[in-house]
Structure P
Amino acid sequence: MSSAREAVIFNAVGVIGALVVLILFHISLGDSFGFIILIMSCGLMLIGGALGLAGQASTRKIAEILTRRKVDPKSVETSDLKAALYAFTGIILFAEGALMSVLLG
């Protein structure tokens, strides 16, 4: 449910950004909003992938070697949950952008 809330927040930011682009550069609202949503979804999926990679056993071992500290398994579970949340929010935004391009295009 929080992924949907985050997607709504990102949409609100996207609409405000699209309005600013419309006023400053006279680019249509649908085009600029779709582009902003695409950029946000790609960024969120990249963040989710990076956080997911951080939970891998080999990455934890490298972190332990480099920092000389033991990695807490609970923090790995939290990192995996955050990764899934960011990736799912990115997928929701990407699907919204795809539907928007089909319906408005």
Structure Q
Amino acid sequence: MAAPSRFPPNRPAPVLSAAERIRRAEIRRDDLGALARGVSLEQRTKQREEFANEWAAWLRMRMDSAECDDPVALLPDALARVQQLAEDAALAAIKELKKTLMGALK
């Protein structure tokens, strides 16, 4: 009789639904993002909620000023704003990197 194995028997991994795979991928992405920024997952979640509240307020303000009942009509403007904010942040990071590199070269 063979000695009992110290490793558990190989069992097939449970089959995950598409929704569960997506949920796990989102958790992993959030964990990695929090780790990259040096904050906890709770802090990152709180920050996302604050961003969502800011965007909801902006969207309501734009809907009120345009007298629009359908937020989908404002999507092009919202996406253009996101693009501008991303470009501004990228340019600021590039400028800071150039400044740091120039300082290192002196």
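Using distance in nm of label points 7 Å out along Cα→Cβ at positions 21 and 37 as the calculated read-out, with 2.8 as its value, let me know the right label among P, Q.
Values: P: 1.2; Q: 2.8.
Derived from the structure labelled Q.
Which of P, Q yields 36, 13, 11 for semi-axes √(5λ) of the Cα gyration tensor in Å, as computed? Before the final figure, lay out each step's value.
Details: P: 36, 13, 11; Q: 42, 28, 12.
Of the options listed, only P reproduces it.
Quick one: helix-only ellipticity at 222 nm (-39500 (n - 2.57) for each DSSP H run of 4 or more, over all residues; to 500) came out at -25500 when computed from one of P, Q, so which one is it? Mind showing how you got there, number by number?
Working: P: -31000; Q: -25500.
The correct label is Q.
By the measure distance in nm of label points 7 Å out along Cα→Cβ at positions 53 and 69, tell me the structure among P, Q with the highest figure. List each step's numbers first, then the result.
Numbers: P: 2.2; Q: 2.9.
Comparing P, Q, the top value of distance in nm of label points 7 Å out along Cα→Cβ at positions 53 and 69 belongs to Q.
Read-outs throughout are calculated quantities, based only on the coordinates presented, and are distinct from any laboratory measurement. Worth saying up front: this structure is predicted, and the values here are computed from it rather than measured. Cβ atoms are built from the backbone, for glycine too; each structure is taken alone.
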